[in-house]
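Below you'll find a set of structures to go through.
Values in this text are rule-based calculations from the coordinates and carry no lab data. What you see is a predicted model; the values in this text were computed from it and never measured. Cβ atoms are built from the backbone, for glycine too; each structure is taken alone.
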Structure 1
Amino acid sequence: MLYQLHEMNRAMLTPMTNWAEASSKLFSNPISPLAHTPFSQRIAAGYELMFRLGKSYEKPQFNITSTTVNGETVAITERVELEKSFCTLRHFKKQLSTKADKTLVQPTVLLVAPLSGHYATLLRDTVRGLLPQHDVYITDWTDARMVPASEGEFHLHDYIYYVQDFIRHLGPDVHVISVCQPTVPVLAAISLMASDKDPMLPKTMTMMGGPIDPTKSPTQVNNLAVEKPLSWFENNVIYSVPPNFPGYGRKVYPGFLQHTGFVAMNPSRHAKSHWDFYQHLIKGDDDSAEEHRKFYNEYNAVLDMPADYYLETIKTVFQDFALPRGTWKVEGKLVKPQDIKTVALFTVEGELDDISGPGQTQAAHGLCSGIPDSRKQDFVAPGCGHYGIFSGRRWREIICPKIAEFIQKNA
């Protein structure tokens, strides 16, 4: 019933948020007489804050239309490369002009985005950083409430098989980059391919801020999974999609509950951020206000996760520690990272990461004992938190160039 109550509440709030948006414009638009009354800026700021706190946030767009290659501006066309029930493989294709080198061959990168609450657009800055030197594809996971129940269930092993399908589709010269949650299923996918001596193994795998071994430097996220039994998650966070969505009846971990959890981790930080936004609007600091809008347009847009996939991830990754303990079986096949011998490995961590603690991603080096040390690399970004690993100045200026160098070296 909680999901249904949430939808009822959202429907009731919609007229109020629409009114708040209209009122904000009425008191801020220069052609409106009300915009020139005393305290109009404060009133407009209050209405906009009310609007943004109450509105529903839809899936954002990547909006990547160009990049720079060898000093030339090159247009980008976003294309659907493959489409599956729960994921779309998107390609950021470069439209090379007569000025650019049409014979340009760049390393192919498969960027595996997390299926952990936010949309793949959270990696927009990651894509932008990679595009100048790479041919980039990304996994765009589908909101489970938008997938009809007739499409069947989605399990953790399905995620693994999706990754394998995408690797095989892009060919043996692909370089795989996984960010946060997918580091675990990506390592499993490549391990299983190596055990089967699959000729389509990728050239490299870069793993960034992921819970390969959550027993190392456990964070608040890790502790929650250990403190609660699996039955608690099943009884308290799993609900059925209501009738007003295509996925009616599907069991999911709803996005609105995930968002509540995200905010609850740092409530004071978010409260301060909204208060600062209000102050920026009053002072006319449009640049700072726009940065707030951009961040929360992304942060507040969340998707529902399939229940089976979520519960299996909690048990396998965060409770049983099946990957580092060597006990993980995917439909009867043991996951053996030690079988990987030809795929180069690069791990990236943030010194201040409070989602995947220091050492959790580095653990991949010990598990992948079959890879020669000469083909392994590790980097800990100083002063960098979780999101800073793949977004922002440190990503663009420090981490991305290191990944590009690693890919080039092992291409």
Structure 2
Amino acid sequence: MQSLTLAFAAALLTSLLVKFWLASRQMRHVAAHRDRVPPAFAHTITLPAHQRAADYTLAKGRVGLLSMALSAAVLLGWTLLGGIDMLNIVLRDALQPRFGDMAYQLALLACFALIGGILDLPFELYSTFRIEQRFGFNRMTWRLYVADTLKGALVGTLIGLPIAALMLWIMGATGGLWWLWAWGAWMCFNLLILVFYPTVIAPLFNKFEPLADESLKARVQSLMQRCGFAAKGLFVMDGSKRSAHANAYFTGFGSAKRVVFFDTLLSKLTGGEVEAVLAHELGHFKHRHVLKRIASMFAISLAGLALLGWLSTQPGFYTSLGVRPSISAANNAVALLLFLLVTPVFGFFVSPLFAMLSRKHEFEADAYACAQSSGTDLAAALLKLHEDNASTLTPDPLYAGFYYSHPPASERLAALMRASARTVAAQPVHLT
């Protein structure tokens, strides 16, 4: 499989060049439009707010360029330069003879995750305590950051190690069709997470209080009733403890669904604007976007595991990516790591298709929100959120088309105006 080495190296280099090119376009475009608010927003967004958004985008972009270069170098180090091979040999020789294949393979996965986390740490710290701090978004203290990191590591260990052990056992014990059994286990795990995340995991990191504003609660419940949507409850999350960014979301699955508002969102939007934002989220459920995404995830996971099932039996898969497969020990953990490292490189080239589909879903949810609430309120809410989150109003079109999961503000507001006009035109006229 020497051709795999060449294909991987070519894909890695090409993707890195494309990323740098797109990021450079984005930064030049934002900088070129920094000193003038787009005409469509001239009456709603001030020049200082527009410039702050541009500066925020440029600051993140500069760090992003360095992060991309380091990530590519680390990936090359793990694979073709022998990083995984070296780590694998050290742990295999030290642990496999005394503790067996399972302990050695779990140790390999854990050490890889630990090293990866350490390598990502400088960028995470700089982003949180320099960039987010500089632009007034970070509200996290060092003590809270350390507590979150420790809790995240503990949750990751308690959940990650058992599911990893199950996957490795399935790979070694269920024969040539192990990938089908692994897919079933992985899907069950994801569905369980959807059920237990809102009530068990999320409260470890944030406080969730029932929505106390009775007038807003009545408004939201009326909207949900009109839309035929039921939820377990309406909650306010203390997002302001960590960040000034605002959001609202649905979480959970089946009867465990709940509506969550960031406290920062409620402090910035009016009741009508909150209702419009919620109507947008309900639009995703009405159009079955969530189910479609889950189904897509299931299908992609099945195809990926089937491919891994074949690749893991090919010695050239390992050697082409810098690893010497073991004769006396299991290679399942190595196969998993290589597959998880390599597939995103090739997947990068189809990612614009998923971004385009996501933007289509956002337009559909906006149109639904206009029909169920006020398009004017939704437009006002989006403008406030763009300003408060320092989202640029002047992205490079090509960059946005490649990466953006949500439409740029100008396109989205124009579509909202058209949807609102259609809604008004469709309303019956009562003659007196």
Structure 3
Amino acid sequence: MNRRRFLQAGVAMTLASRQLVAAPSAVPAMAISSRFKQRQAPETGRLAVQLTWGDSQCYPLYYYVPSITADNRYLVYHKSASGQLQLHRLDLTTAESVQLTHATCEDTQWRPWCVDSGRGVLDHRSSLNVPRNLAVYFDGRQVRAVNVATLRDEPLFEIPADRDAYGRTACTPDGQWLVYIHVPQGSIWGEPCEGALVGAYHFDTQRHQTLCRIDSAVFHVTDYDNRHFVVTHPADAPGMMLTDFTSGNARMLRQGVIHCPTTARGIAYEVPDERRLGLFDPLANGWFEFLMPEHFQYIHTGCDPAGRLFFYENSTNWDEFDEHDMHALVRLDRKRGNHTWKRLTGTWPTYIGGQKAHFHPRLTPDRRWILFTGGDAESETCHLFLLDVSDLADSQGIGPHLLSPTGENDLV
């Protein structure tokens, strides 16, 4: 077998192995209460269910990580109102909301990426441990976990006094580890920083482990599987990197990447400066890329944990980032380059700004809805919505069979 075929075989074997571990089984449809408001998406008329409303900003934990519990009953989300930022639990079957956290940290802002929300949990740094049903959050340097069902709250550990919890966190799919980023006190992305660390905490043994050191206040760490993690991105060389429990370092996978949710079939991503979209298997170092549609501006690659539906949030107002729409890839035609796209929403405004004002779309476990953050014109704040996509099939013409260690299948 020549080297090219050997590497391509490695891609296929790695993907097959990963799918056995990560591909979800059939999930029952979520039971959505009739008490939620229903509306039509602008221009497309597609059904949208509004889950929250009022004079507050409401948004999920983050679209790289789950916000819905294993039983499909509860949605864990941020609520910013009256100078307080806390986690809440929304019962999707009854529409009842309960406050989960009572954090008291005075400085919760995620700098420089979001607007200030006042006192409470550290913004955008919480995650859901799905197997254990725990919402993990940071009350300043104290890391705590609250049981989503019982509301029992308990401390996990504290970050040293000379360091800050900085970036997005994640829990491994098996529920064993929390992975998180901590930096020298006062560090901010884009400024000199020596000694940012990606660390891990074991829920059973309380053991800590450092995965890698990066001299930049990086802002996302995401589980790829139970042992490998995607990190984005150093200030001097934007891109996605891979770290794990054994190597002690983070290797660059692809420079220029901004958003990169992980899936059972690889990492979905976009490279804005090159106007390319892609899928990358980091374990076999295989990838495939294709060109963005001409009308795409600032993109967030949507998250389908199964890696079967490719969809994207597009900021339609490049200067202000306060207007958005969403598009799904129906079919990729590699022979003629005549790709088929479906616009899921028309232009949908958002309000206030920062990370709270992006759609950050993620497919729900039952594959019937896209959970996203959209604007509510009545209150001029952002809230949680479900967009009905039950009619959409998997994106055609794209998948693991195209991944290559040489990128020879790329569309240019």
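Using semi-axes √(5λ) of the Cα gyration tensor in Å, for residues 206-341 alone as the calculated read-out, with 35, 21, 15 as its value, let me know the right label among 1, 2, 3. The read-out comes from structure 1. Rank structures 1, 2, 3 by mean count of other Cβ atoms within 10 Å over residues 30-37 and report only the one at the top, that is, the highest. Biggest value here belongs to 2. The maximum of Cα Rg over 2.2 N^0.38 Å over structures 1, 2, 3, that is, the highest value, falls on 2.
If helix-only ellipticity at 222 nm (-39500 (n - 2.57) for each DSSP H run of 4 or more, over all residues; to 500) is computed to be -24000, which of 1, 2, 3 is the source?
Computed on structure 2.
Between structures 1, 2, 3, where is relative contact order in percent (Cα under 8 Å, 6 or more apart) highest? Top value of relative contact order in percent (Cα under 8 Å, 6 or more apart), among 1, 2, 3, belongs to structure 2.
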